[in-house]
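The structures come next, written out as structure tokens.
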Structure I
């Protein structure tokens with residue numbers, strides 16, 4: 001198993017979104033669009049909390065893009 005690389009720019013950017021409780025938009029390979037704030041991340045997944053307090057675990061390989069909301 002590969003070690004989680006906290007020095008990667010993408011990991012640091014997501015950590016900033018977590019720290020700032022920034023709402024993000026996550027597009028999945030299934031064409032679903034998720035909106036919420038990221039609670040945590042690990043090397044394989046993100047935990048997303050949506051506006052209705054629903055927690056969703058998203059596999060990183062299923063993400064097409066992730067971007068902050070304005």
Structure II
């Protein structure tokens with residue numbers, strides 16, 4: 001299985017990194033760990049929310065990256 005995050009900007013449109021590289025993870029746990037480690041950096045680059053996908057199926061989201 002492949003897990004990935006869809007990154008959304010403030011208007012809800014898909015955000016793409018300047019390098020165009022997409023992170024793909026072997027498990028939900030790996031994907032969530034990565035997000036936990038990088039959400040501040042993503043937010044500083046304009047990512048407002050994320051959606052977790054598994055093989056094209058939406059698992060949950062959109063989830064805001066705004067601090068609680």
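What follows is calculated from the coordinates using simple rules that are stated; it is not laboratory data. Nothing here was measured: the structure is a model prediction, and the numbers come from that model.
Things worth noting here:
- Among I, II, structure where relative contact order in percent (Cα under 8 Å, 6 or more apart) as derived comes to 39: II
- For helix-only ellipticity at 222 nm (-39500 (n - 2.57) for each DSSP H run of 4 or more, over all residues; to 500) computed as -8500, the structure of I, II it came from: II
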